[in-house]
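Input: structures, listed below.
Any read-out appearing in this document is the output of simple, stated calculations on the displayed coordinates, not a laboratory observation. For clarity, every value in this text was computed on a predicted model and none was experimentally measured. Cβ atoms are built from the backbone, for glycine too; each structure is taken alone.
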Structure 1
Amino acid sequence: MGLLQEGKWVDKWYDTKASNGHFVRKSSQFRNWITPDGSAGPTGSSGFKAEAERYHLYVSLACPWAHRTLIFRVLKGLEDIISISVVHWYMAEDGWTFETGNGVIPDDVNGANFLHQVYTSAKPEYSGRVTVPVLWDKNNGL
């Protein structure tokens, strides 16, 4: 398990001492709304227009947060609207990978070998953890 520091992957353990050993999800550095017309969402943050085949979902089947996005995608009938990539269940020293394995669906949007490459495609100097789910805007590369 590692993280990105100024766009470079480092194999560094996530320190959980401050949270008594618990994983505490930080607020996303990439946070926008999808709205019917692309206007700002309820918080006033920028919005992107809801369009078929515009978005791509990156998930891990080992992550409960990502799993619920897959459930929502099915319940809302979005399987033909939002494409997906599934990382390998095992997170190694380079983080989530698209290495061949059971259930893996390669990244055919960015051609990444590792999920951290998707993050640095959006923001080359990104610093922080690389987590799933990720909803990628194919039009804006974010």
Structure 2
Amino acid sequence: MFTVFEIGPWVIEADAAETRKQYEKSWAEPCDCGSCRNFSEAMNLLPAEKTRLFTQFGIRPAVCHDLGEHGKENGLHHYAGSYPIVGRLREGCPEYHIERAGDIRFSFSLPSTTFFIPKDFPDPIIHLDFSLLLPWVLEEEAE
């Protein structure tokens, strides 16, 4: 069932229940590098109010396959990535327009490739693109 979300310049119709169902499936093996494992662990440690931007759409924040680490800022690791959502942009620009939800910078876009979208992820699809800073939480040294 599609729900309407008004966020920044966007009006989004998203099916959070279907998106959640997709994130509960077993996807292809994620990257196993230290940076990606740290992202997953650090996202699992964030309080609910910090991850609400993602979870309201049915996203499991620790599961991101389109992810990159882009150095450090003020001792924190800068991550940027994209999560697929079952949904459509009803209003607003699909171009990259940055909004903020606390410390998280985000935007919504149309997928330009299906490379990082799991097989059988249902249409329509939009992306929640994000950028955020996270601490290193793994016991091993940062790469």
Structure 3
Amino acid sequence: METEIAAAVTAMPTELVLLGWSVVLALVMLVIHILTTTPDLGLATAVRPRDDNPQPTGILAGRAKRAWTNFTETYALFVGLTLALVASGQTGGLGLAGAQLWLVARVIYAPLYYAGIPWLRTGVFLASIVGLVLMVVDLLT
């Protein structure tokens, strides 16, 4: 069984491994968002429908919420591009480099956002966008 799992992972395109790690990143960011926002808004607010759209008032809770929102704005693009590259058999090369750049940039971006570091954070965000562009170029050429 262990050998079969190792063989399956070895045969898996690196792009799918990166997709798996992106899910880990998403879960970590979501947990940070929840753990900072719930104490800020209170448990009673967390469990109700929040039709009045309450916003966190704490600095870290606000940053965690905005970092999560920023992540989700590009995550669907990354997932779609990754799956399209794998499904079309265009693994490796420029698309892989783009996927690696996107994931590394997103891993670096989150703590920069939590820490409130402005210019470097923006540069790292732009690097993640370059990663997506590389993936699109590889897919369409």
Computing helix-only ellipticity at 222 nm (-39500 (n - 2.57) for each DSSP H run of 4 or more, over all residues; to 500) for each of 1, 2, 3, the value -28500 comes from structure 3
Tell me which structure, out of 1, 2, 3, gives 19.8 once mean count of other Cβ atoms within 10 Å over residues 100-107 is calculated. 3
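Among the shown structures 1, 2, 3, from which was the value 16.0 of Kirkwood radius over Cα pairs in Å calculated?
Of the structures listed, the value fits 1.
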